[in-house]
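Derivation of every value follows stated rules applied to the coordinates shown; laboratory data play no part. No experiment lies behind these values; they were computed from the predicted model shown. Cβ atoms are built from the backbone, for glycine too; each structure is taken alone.
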Structure 1
Amino acid sequence: MHFKSDYDYFKYRGKTRVNWNSFEKFSGKRILHNILKEHEKDFKEFIATGFAYNYDISWVGDFSNQSIDECWLKHQKNMQSITRTFTNEVSELFEDNTLKDIFIGGSDLPLIEKKRIDGSVSLETCVILDNIFDYINTNKCIHPLWDRVYVVKKYSPFLDINLSKFKSLLKNMI
């Protein structure tokens, strides 16, 4: 619900109107139990990563073990070397482009969103840059794929990122 509607997992502290009887009838409960057993410590982040990396997934039953595991491994790799990942991706973004080119779109997608879609900029880097520049809320892009950018906003609170560190890195790079 967090990734596909106005529901905010953090605002409502994960509470929903689902009762035990409806959960028992839920066809994806076995999948959730298996994921919980395997990822008890990082269950919320694991599920959020799966939904964030797979835009077209609408419920947990759509995850294949392979696709969600691949997303999780990619996320872990990005987070373990987040400073290096961020530095490399941002230096490439800012190499021959202005802030306007990177963050502002009109009828075309901004460069950062094109790079996120093609995989050359990680979702985690986009989260950091949006937290610094707030490019999603300030953009007036009318491209049909622009609504997919909101996954960055929805994913942001699940990540534990020291923003001041990345602001300082960005200042030194620019």
Structure 2
Amino acid sequence: MTTDPPREVETVELRDGARVLLRAIRPDDAPRLQAFHARLSPESIYLRWLSAHATLTDEEAEALSRVDYRERMAFVAVWPPAGPETIIGVARYALIPGEGPGVAEAAVVVADEFQQRGLGTRLLLRLIAYARAHGITTWVSEISAANARMLRFIQRGGLPTTKRLEGGSWQVRIDLNG
């Protein structure tokens, strides 16, 4: 069930004054996703995928860029806000089969040179609002125990969270209605 992407785009200002555009992902973003992935450091790739993942294959990029905008959704941050687009961040969720209604896996990744500038926060706030409007009540994420920055980020978000350590990674549940 694929629908048209939401048309709303938003230009946001980061902490350092840089302006970036947030918009829904589109199927034609597949090659931009591959280029984005190729620019990530090995550390950022590992923290996102919890494994080495040197390249994003054509099939993976295609699957990640094709969402139904309800049960599977993603927003991208692009820079510059005008001109040829370069993806610099992605926040996404996907319903988890068998977990019950409203439970989705969530992930975010930001280009290394845009980290620590508020972009991850802007992407997640946009995704949270969208998720809530589409009946998503809980996000589940697996986060490397070494990813202290993401764990602090989640804690600062102020939403009710439970977590348990399992095999070197945190299994985190976030109540979006909290």
Structure 3
Amino acid sequence: MFPDGYTLRPLAADDGPALAAAYLRNRTHLAPWDPVRDESFFTAAAQTSSVARTLEAVAAGTTDAWLLTTDDVVVGRVNLSNVVRGVFLSANLGYWTDHEHLGRGLATAMVEFAVRRAADLGLHRLEAGTLVHNTGSQRVLLRCGFTEIGLAPGYLKIAGEWQDHLLFQRLLS
């Protein structure tokens, strides 16, 4: 599933410093796809707090968070967030790959993992949104069996602007 040397593992309480290093290393790479980040976001203290909040959401069953590593260095992340049970049985999918590890099939492998994980969690549907011009991520989603379901105008505030997103879904059952 993943190339040799790469491991996907659950987010752990002590991952704050490693995530801070990964986000700092990928600051320019991720900036066009992320909200504007305060300087504190890139610190071990802020990432440790973020990890603690995420793990609370994992314990509550509303998030499923994983890190991609190689040689104990974080080089990617995949999350199922906004997990909703009941008649909806749905979650949102998010992922990113380190700029030095692009083009190796890692994003595709993480999305395929997330699809299997969502099915194991009993979900019916996954949704993912991409900026309209993020054709690389759109190709990953389509390769992994997602279908485009429409345009969401002004969907998220990314890089300081309310930006349109293409929405994709994958039905699991």
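Comparing distance in nm of label points 7 Å out along Cα→Cβ at positions 24 and 136 across structures 1, 2, 3, the highest value is found for 1.
3.4 is what came out when distance in nm of label points 7 Å out along Cα→Cβ at positions 8 and 112 was calculated for one structure; which of 1, 2, 3 is it? Value 3.4 for distance in nm of label points 7 Å out along Cα→Cβ at positions 8 and 112 corresponds to 2 out of 1, 2, 3. Computing distance in nm of label points 7 Å out along Cα→Cβ at positions 120 and 152 across structures 1, 2, 3 gives 1.6 for structure 1.
For which of 1, 2, 3 does Rg and Dmax of the Cα atoms in Å, for residues 80-127 alone, calculated from the coordinates, equal 10.7, 36? Of the options listed, only 1 reproduces it.
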